[in-house]
Structure formats: C-alpha cells, structure tokens
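Participant: Take a look at the structures below.
Each value in this text was obtained by applying a stated rule to the coordinates, not by laboratory testing. Just so you know, these numbers come straight off a predicted model, no measurement behind them. Cβ atoms are built from the backbone, for glycine too; each structure is taken alone.
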Structure 1
Amino acid sequence: MLDKLPENISTYGGEIDGILFLIYGITGVFFVLMEGYLVYSLIRYRRRPGVPAKYETGETRPEIVWILGLAAVVTVLDFVIDIKGADVWAKVKQNFPAGDVRVRVVAKQFAWTFVYPGADGVFDTADDLIVPRILNVPVHQKIRLTLTSQDVIHSFCLPEARLKQDILPGREIPAWFEATRTGTFTVACAELCGLGHTKMLGELRVHDAAEYEAWLAEKTKEQFE
C-alpha cells in the first residue's frame with residue numbers, strides 16, 4: 001500500500017511512512033478479523049426454522065469479558081501507535097532546527113507567496129525577495145519555514161516531503177524539512193479554503209547548491225535592478 005504514496009524526498013519522510021505502515025498493518029489485521037467474524041456470525045446464527053431469535057443484553061459475564069477485552073486490545077494498540085509516533089512527532093513538529101535557509105510562506109486565497117530575507121538576513125526590510133507560487137530551496141539543507149495567512153485557514157502541504165501544516169490567520173507557525181534530492185514537486189493547500197481551493201497550487205523546486213545560489217543571484221538582480 002505504501003507504494004501508492006508520493007515519492008519520499010525528505011529526511012524524516014521514511015519515519016512518517018513507517019508510522020503509516022504500522023497503522024495500516026494494525027487496522028488491516030482488525031479489518032480481516034472483524035469481517036471474518038461477521039461472515040461467520042451470518043452463517044452460524046442465520047435464521048432457521050424452529051430456532052427462535054435470542055436477544056443478547058450484553059450483561060452476562062462472558063459478554064462483558066468479550067466487550068472489555070476487545071476494548072483493552074484496541075486501547076493497548078492505540079498506545080503502541082502513540083509511543084512509536086512520539087519521537088517522529090517531536091522531530092517534525094517540536095524540535096525545530098535553526099535552519100540553513102529561512103523562508104516565510106504567505107497564504108492567501110488562492111495563491112502562495114514565498115518571502116526570502118535579503119543580504120541583511122532580516123524579514124520585513126527593503127531587500128526581502130518576494131517569489132510567487134514557486135518555493136526554491138537547496139538540497140541537503142534544512143529549510144526553516146514561517147507560515148502565515150492573510151485571510152482564512154489554509155494548510156501548507158508538500159506531499160513528497162511528508163510535510164503538512166495548517167496555517168491560521170494572525171499567527172506565525174513554524175515548520176521545516178530537508179530535501180534529499182533535486183527536482184520539481186508539488187505545493188498544495190490541504191484545507192478547503194474557498195471556491196478556488198483546488199487551484200491553490202504551487203511548485204517546490206529543489207536545486208543543488210550551485211544552482212540555488214545562481215537562482216538567488218538572478219532573482220535578486222531581477223527584483224532590484
């Protein structure tokens with residue numbers, strides 16, 4: 001099933017896929033067992049001449065043990081998923097690296113704008129580099145994002161980088177990723193944000209170091225000269 005997922009290009013993507021595989025495995029086993037028991041019950045307890053229907057109240061000892069036992073198994077498996085996922089969650093959502101490259105992501109119905117600090121390394125100054133729709137980053141470097149919205153709730157999604165983060169108006173929300181290979185990938189909004197939601201697409205372009213520096217120099221010259 002995991003081969004149906006988008007290609008993974010991020011350093012933590014494999015760990016996220018591992019959690020998905022664990023969830024698929026647990027739910028898959030439960031699906032087969034429960035559907036098998038349902039089919040068995042349909043056959044074993046089917047309507048038959050001379051056999052009256054029996055109403056089960058769920059109050060006898062065996063029935064209570066069955067109900068509580070199944071609930072306990074589900075609870076334990078839920079904790080297993082939580083424990084396995086805790087380190088991955090902390091890596092992706094809590095322990096943010098400083099970032100080799102910093103980018104502000106501005107969401108607005110129905111477009112993405114990416115802002116890079118200029119030579120002074122500070123946002124909101126005259127030398128900020130403003131790039132519509134296309135997020136350009138270098139490969140094998142940590143990209144620190146600051147996500148903002150100018151209107152409604154959006155969700156910044158890089159499927160290949162296994163990054164998805166909701167963006168709330170009035171807040172600056174951090175996120176990060178590190179791409180492991182060059183290429184062009186998808187930027188999408190994963191939160192229904194209005195009639196033009198499906199058109200709120202962009203591109204993630206991952207360059208090697210030399211290509212990124214060349215792009216940065218060319219874009220700076222284009223904007224300020």
Structure 2
Amino acid sequence: MLILGIETATESVGVALGGRDGVLASVAIARGRRHGETVAPAVQFACQHAGVELRDLDAVAVDIGPGLFTGMRVGIATAKALAMALDIPVVPVTSLEVLAEAAESYRGLVVPVVDARKGEVFWSMHRSDEGGVTALGEPSIGGVDDLVAALGERGQHALCLGDGAHRHATALRDGADCALSSERHPSADVLVAIAVRRALREEWMSADLVAPLYLRRPDAEINWETREVRA
C-alpha cells in the first residue's frame with residue numbers, strides 16, 4: 001500500500017508518501033499562497049527521495065478543506081488529475097480531521113480551528129482518548145465569539161490548534177477554558193496516516209466524485225452577484 005498525500009488547504013503546502021510502515025518521504029513548503037507553483041515540484045521531489053515512481057501509487061489522499069479556496073482547488077485538481085491518469089482512487093480527508101489527528105496523544109476535547117478570513121473561523125469538536133480521535137459533530141463556521149460560545153456549552157477544557165486558533169489566541173484564552181497547541185497547519189504526514197487506515201478499509205472514491213468542503217460560498221461568486229445587483 002503506497003499513498004501520496006497532498007495538503008494545500010492552508011498557507012502551507014505539504015506532500016508526503018507513505019504506507020503501512022509509515023511515511024517514506026515528506027515535503028513542507030511555506031511560501032505564502034503560491035500553491036500552484038509548488039505542488040508539482042514537491043510531488044516530484046518526494047517521489048525522487050523515496051525512490052518510487054508515480055505508477056507505484058495505490059491511491060492519492062487530499063485535503064478537501066475547509067480552508068483557502070484557491071489552495072484547496074489546486075490540491076484537489078492535482079489529486080484528481082493524478083488519480084485519473086493512474087486509474088487509482090482518491091481518499092478525501094478534511095483539514096479539521098488532519099489537525100485533530102495531530103493531537104492524538106492528548107486526552108480530552110480537541111478543537112481544530114482554521115482561519116476562514118473575514119473575521120470567521122472553521123472549527124469542529126473531537127474527543128481524543130486511547131481509542132483514537134473521534135469527531136463529535138459536523139464542521140462549523142462562524143465568528144470567534146461563536147466558537148467561544150460553543151466551547152462554553154461543552155464546559156470542558158479543550159486543546160485548540162490550527163492557524164485560526166493562533167490568530168484568535170487572545171480571544172480564545174480569555175473567553176474559554178482552552179490551551180493552544182503549536183500546530184498551525186495540517187500535516188501531509190498525518191494526512192497520509194489517516195488515508196492509509198481508510199484505504200485499508202477501502203474508504204475511498206473515484207476521482208470524479210471528489211469535491212471541496214467549502215462551508216462558505218467562494219468570494220468570487222459573492223463578488224460577482226454583488227456586481228450584478230449594483231449594475
């Protein structure tokens with residue numbers, strides 16, 4: 001089992017190759033929002049250093065968001081193109097799942113938070129225990145006050161992680177019982193680890209069925225409708 005993971009949902013670009021025995025090669029690049037320029041070279045670099053060819057892949061894993069619209073589309077388009085060319089399936093994983101899994105050694109409430117811009121954040125609630133990390137509900141979007149209120153309703157100490165948590169660290173610390181993890185971006189290594197487990201259970205899909213998880217309409221659509229109304 002050999003899986004290529006592509007992670008582009010936030011400002012960091014990550015590519016990893018791995019299987020049942022763990023990660024064979026990993027590349028992480030933080031170059032702002034230049035996802036389109038870095039994904040293909042990162043895939044090539046990872047394959048070269050792992051000593052594998054693309055034709056050796058059994059599946060492609062990709063972060064489908066939520067996150068940066070452009071970054072998500074670059075990663076998903078790359079994953080779908082590779083899967084179609086190689087006739088292999090895709091394992092879709094959300095950015096919030098990848099972030100939450102990074103806290104698997106923590107015991108308690110884990111809350112991944114991705115910066116949604118415009119004063120909003122994407123988040124989800126997870127429980128981490130000896131059995132692993134389990135989602136407690138569906139992903140949400142709202143202002144940081146909405147997140148603080150959701151944490152208050154839980155009434156539990158929480159570990160928050162992700163670039164959204166770091167951007168709103170003061171508000172979260174002042175308004176909720178939570179600690180802040182050092183994790184800022186989803187990891188391609190963790191993405192591959194999740195994907196391997198799911199692939200072994202054949203929890204994958206054909207490339208044409210893979211779609212981004214936006215949670216909010218793309219800015220381009222909103223701006224276009226606003227122009228039409230003004231016209």
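Participant: For mean count of other Cβ atoms within 10 Å over residues 16-23, the calculated result is 17.9, so let me know which of 1, 2 that is. Provide the component values of the computation, followed by the final result.
Facilitator: Values: 1: 15.1; 2: 17.9.
Structure 2 accounts for this read-out.
Participant: Which structure, out of 1, 2, was percent of Cα pairs over 30 Å apart derived from, given a value of 25?
Facilitator: Label of the originating structure: 2.
Participant: Comparing 1, 2, where is mean count of other Cβ atoms within 10 Å over residues 56-63 highest? Show your work: numbers first, answer last.
Facilitator: On the way: 1: 8.0; 2: 23.2.
Comparing 1, 2, the top value of mean count of other Cβ atoms within 10 Å over residues 56-63 belongs to 2.
Participant: With mean count of other Cβ atoms within 10 Å over residues 48-55 computed per structure, which member of 1, 2 shows the largest figure? Before the final figure, lay out the partial values.
Facilitator: Numbers: 1: 5.9; 2: 12.5.
Largest value of mean count of other Cβ atoms within 10 Å over residues 48-55: 2.
Participant: On mean count of other Cβ atoms within 10 Å over residues 168-175, which of the structures labelled 1, 2 is highest? Write down the numbers at each step before the final one.
Facilitator: Values: 1: 12.8; 2: 15.2.
Across 1, 2, mean count of other Cβ atoms within 10 Å over residues 168-175 peaks for 2.
Participant: When relative contact order in percent (Cα under 8 Å, 6 or more apart) is computed for each of 1, 2, which one produces 23? Don't skip to the answer; put the middle values down first.
Facilitator: Working: 1: 20; 2: 23.
The correct label is 2.
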